[in-house]
Structure 1
Amino acid sequence: MPDTLAEQLRADADSCVDLCQATHRACLETMLYCLGRGGAYADADHIRLLADCAEICQTAADFMLRESPLQGSVCAVCAEVCDQCAVECDTFADEGRLEQFARLCRQCAASCESLAGM
């Protein structure tokens, strides 16, 4: 366990970076999966949201790794997009893969919210 507040904050940021990177990858994998399924899964708005989520997760991770003074703002947007992505994926209630992905998006959103001080 970290000894100082600074060490705890760094550990929290490292954990958030890991979640953002995992969510980025899962977004890309889910996008390919949905395109392969076709129909509602491949709806342009759904695919666009997955692409947006992938991009903002990677961007948030990059900002945190650089210790940018703007990381809180970027993390706040990342949390919002991840939440939207989770809600959207929940509409595919019969699809276990998308349910798992929605859970990861919610974990990433919670971590980003915490880091952004929301």
Structure 2
Amino acid sequence: MPHSESRARARAEAKIVAIQQTIATMQYLASGTLLKRTKVCGNPACRCAHDPTARHGPYYEWSYLKAGRLHHRSLTPKQAELMRQAIANYRRTKKLLRAWEVQTQKLIELNAPE
């Protein structure tokens, strides 16, 4: 086995280990979208009816797919902050999994060439 193949294998394996370690540090993971909304209450005497800066809120809403259907859930500000991190982790994990796949393909080519 040429030395360059050995180095390439070691680099790919090291990248996979780094990906695994990064994923292992993530506590929260969720797909979906987090919305921050303000609302008009419907009372014509309320300030929110005439002044957009006086709207009620903010209110947080998490939208996600479950069994092919779109669901919505209201969240508290604390839950929204955790959900924001979970969604960011989910998106980062998807990128890391794609990178892991690339490194796996390299290892397969190196370990079992045609």
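Bear in mind that the values in this text are calculations on the coordinates, not laboratory data. This one's a predicted model, so the numbers in the text were calculated from it and none came from an experiment. Cβ atoms are built from the backbone, for glycine too; each structure is taken alone.
Using FRET efficiency 1/(1 + (r/R0)^6) of positions 18 and 58 (r between Cβ atoms, R0 = 25 Å, to 0.05) as the calculated read-out, with 1.00 as its value, let me know the right label among 1, 2. Only structure 1 yields this read-out. When distance in nm of label points 7 Å out along Cα→Cβ at positions 74 and 106 is calculated for each of the structures 1, 2, the largest result comes from 2.
Given a computed value of 49, 13, 11 for semi-axes √(5λ) of the Cα gyration tensor in Å, which structure among 1, 2 does it belong to? This value belongs to structure 2. I have -28500 for helix-only ellipticity at 222 nm (-39500 (n - 2.57) for each DSSP H run of 4 or more, over all residues; to 500), calculated from one of the structures 1, 2. Which structure is it? Here the read-out was taken from 1. When distance in nm of label points 7 Å out along Cα→Cβ at positions 10 and 98 is calculated for each of the structures 1, 2, the largest result comes from 1. Ranked by distance in nm of label points 7 Å out along Cα→Cβ at positions 26 and 66, structures 1, 2 are led by 1, which has the greatest value.
Each of structures 1, 2 was scored by relative contact order in percent (Cα under 8 Å, 6 or more apart); the highest score is held by 2.
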